[in-house]
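Values quoted throughout were computed directly from the atomic coordinates according to the rules given, and no laboratory measurement underlies them. What you see is a predicted model; the values in this text were computed from it and never measured. Cβ atoms are built from the backbone, for glycine too; each structure is taken alone.
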Structure 1
Amino acid sequence: MLPLKDDFLLAIKTNNYSPETLYNYERDLSVFENFLKQEMKTSFDRVTKHTLERYKAYLVSLDRKTAGGTRAPNKLSAASVNRILSGLRSYLKYLVEIDHKIPVAPEAIRLLKMPRVHPRVAEFEALVELIESPERFEKNKRIALRNRMMLEILFATGMRISELLALNRDQINNTGKIFIRGKGKKERFVYLTDRAKKLLKEYLATRHDINPALFVPYRGKNIGKDKVRISPNYLQMKIKRYKEYLGIIVPTSAHSLRHGFATYLAEQGANPAAIQILLGHESLQTTTRYVHASDKYAEKTHKRFHPLKE
């Protein structure tokens, strides 16, 4: 139904976007096609600004399952709706670039206003306790050391969970400098702390297999297979469990360790441009939105600098 849809997706693929990005574009355009066919009963060449406003309302009313996401019945978040709208905008821009006639300009697609959410990061001491918790809660010492090492690297480097679990042993040199390919196939260096390097040496000494992956499962039907790796679901489940054991009430996940990495670097006075590089953000604006001072740090700042503090 959408003209040159396959050509647009091919352009996305040839421009070296990740398979996940390609999948999201294809899925999101299918949502728009379904809206035009089932809800509006119209064709692409008859789309108007009013149609786009109706589409926005349609997306807001969808649940995640209907939109092709998880099975959760929750409504799509503003961020998810904006991602779908941005995909449609990119498609229209592509048609403009190849001189194909379009019914409305890409600029006619207006995104939802994002809600201002007060960011929460667990206190530094709580994050350290979380990182060290596998050694308290795991009975198997090899599993304890491996899980501790995963959490340690997440917080030491600010990696995404996908980047962590894709690591191979030969990607880390003796200096603790790691070369990774991150989101959107962007390449960057991250660095282990001295503490993480020491733990990594201990962890690697327990490995006697030939699997190149840095982190591998020790249980289950895939044990011993050459290319098997730890799954994101396993690590997220373990973090949730450790968090509950420790009584940490602030929402905490693998991404929270990345967030904490950035937040506490900023608290120590790190340059935002340097944090941007370490996180692999394309825009400094993304980093400044991402890095927030903790409540504790904000409280200290208030007490120290308020003009009527005495």
Structure 2
Amino acid sequence: MKIGIDIGGSHIAIGVVNKNGIIVEKIEKRLTITEKLNIKQTIQNYIILNSLEFIKKYKIESIGIAMPGITINEIILFSGNVGIKNYNLIEKLKEKIDLPITIKNDAKCAAIAENTYGALKGYDRSVFLSLGTGIGGAVFEKGTLLTTGDMAGYEFGHMVIQKNGIECTCGRKGCFERYASMKTFKNNLRKVLELDDTTKGEELLKIIRDIKLGDKNYEQVKNTIEEFIENLSIGLVNLINIFNPQAIVIGGSFVYFEDIFLEKLEKRVKIEKPINAKVKDFVIKTALLGNDAGIIGATL
């Protein structure tokens, strides 16, 4: 058994994963505003407390951590969406936990899990996108994850799609993730619906599914969805033109909105007409492992 930990901009999830990539037990925590103010200590305490409980209950061989941003060896160099930089989390954890611990980029972890057990399995050339607080990505060639050495690379979320656009956590303006992350979509939807930040994604999804032509805010909701799809398609077509994949798989909380987004996205990508691939030669799919992909991939 191994422990997989997925750290996001708004949550921490910890799971025990067996040798077949199945999560046998999992706990998850939403981060409060107060906890985010002391994020390093919050993450450390939560991981240590719950990992030690799992170690008592199961025979644990190692721990893997999936973390958004750039990591090298044991150091988190920069994680804008979590608010951490130049931090050795593993060193702090090893003060209390006597097991091998590794840390990798969260999108790469999710992609590895999908390539091993999920929607990427069986393709020679594929692209994975994780849409959540930000946008992460990975590329596989002949089933092997492409890397740039020690650095994470393939930071699709920081591809600029709007010159002089919205400022990003990375310091640039107009980054892909500031227009096409699920966080951006949900925030834009809350704004047009005049809802506060406590309105959860599940509630937003129900509103979208239930809203009808003629209802108050129908047009605003429709326009918000169309704008999101348009921005997402710009990034996807860029990636198709660069990598010519057989499949693009989208993970993160996007998967819960599949019935709202996927067909519209496929149509929009066809309209954009990627030059480096025929539409019939590639597919756009949602991840099979959902938000569990990061936990599973962290152990691989």
Structure 3
Amino acid sequence: MSRLSKKWFVIINPTSGNGKSKKTWPKIKNLLELRGLDFDFAFTAYSGHSILLVHQAIENNFTHIICVGGDGTLHNIVNGIMSQNKIPSNSINVGMIPIGTGNDWVRTHQIPTNIKSAIDTILKGNISTQDIGKIELLNHKTKPVFFNNLAGIGFDAYVAGKVYKYKYLGAFAYLFGALIGLFSFKNFSATVSVEHHKYANINLMILVGLCKYSGGGMRLTENPNPFDGLFDISMAHNLTKMEIIKNLGRLFNGNIVFNKKVSTLKTAKIDVKVNNNDSLFVQADGEIIGSGPFNATIIPKAFSFYS
């Protein structure tokens, strides 16, 4: 079957990019039609709606999905794919037309943010298959959450909980949220268990990475590789507010991992126990998914996408 004879399902988050998705959808729809794609489409109506739309699409035998939105929309599409049992997750191929605040996941895979170029990338038909992370919140009776980019607990999740107020600032929303968060966030005590080792520290944040970028282009892990079957872990320990301010530039160029108060390691499984503070937010792909202790395991080569 040629790429043009496939049946596609397009999911549009009208709020992505501070409403840009809704405004540009007529242009995108026209471009897809001009390129000869046969597709159905649906707009998301509420947070997490993409998960249900993906389940319905798969029940209707769609295996080619296009995401029109940002990192949060893709996160929910991934969770829709990973939480269904009808077909193997990596037999569903996802194309990305990035219209979001940070567009962090596409940076790793060099998927263009230009609409026409993003569509060209999909139509070229090159498929890559990356690893996926699975998080289980230990104090909550909730279903596992899957992530395709980066998850964390502490300062990064605290900032993620504030960013939505500043999305009109685009990628600068994350920097602004970080500066605001500096004045109210308190470092926390946690014990991290990896294989047969335990690390007990006061921390600013603990990050579990698959891809290179988060928070609007920040590079917070040392050597992430979404294809190697391992998480890239960064543990930023008891940095002071002044040390964070001095290191803001290093958050974006990746050099933060060389700070003497940052520890890094590679692993396929991690357990994080928060000491005396179960209200700390946990984020996955920039989305707040809960709070408190969690474990994360890697699922190798689980997510296929057009690259």
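State the single structure among 1, 2, 3 that was used to calculate helix-only ellipticity at 222 nm (-39500 (n - 2.57) for each DSSP H run of 4 or more, over all residues; to 500), giving -11500. Considering all the candidates, the number was obtained from 2. Structures 1, 2, 3 were shown, and log10 I(q)/I(0) by the Debye sum over Cα atoms at q = 0.16, 0.20 Å⁻¹, for residues 111-238 alone at -0.90, -1.15 was computed from 2. Given that distance in nm of label points 7 Å out along Cα→Cβ at positions 7 and 47, derived from a single structure, equals 1.5, which label among 1, 2, 3 identifies that structure? Among 1, 2, 3, the structure yielding 1.5 for distance in nm of label points 7 Å out along Cα→Cβ at positions 7 and 47 is 1.
Work out distance in nm of label points 7 Å out along Cα→Cβ at positions 95 and 135 for each of structures 1, 2, 3, then name the structure with the largest result.
Details: 1: 6.0; 2: 3.9; 3: 3.0.
Going through 1, 2, 3 one by one, distance in nm of label points 7 Å out along Cα→Cβ at positions 95 and 135 is largest in 1.
Structures compared: 1, 2, 3; top value of FRET efficiency 1/(1 + (r/R0)^6) of positions 127 and 191 (r between Cβ atoms, R0 = 25 Å, to 0.05), i.e. the largest, recorded for 1.
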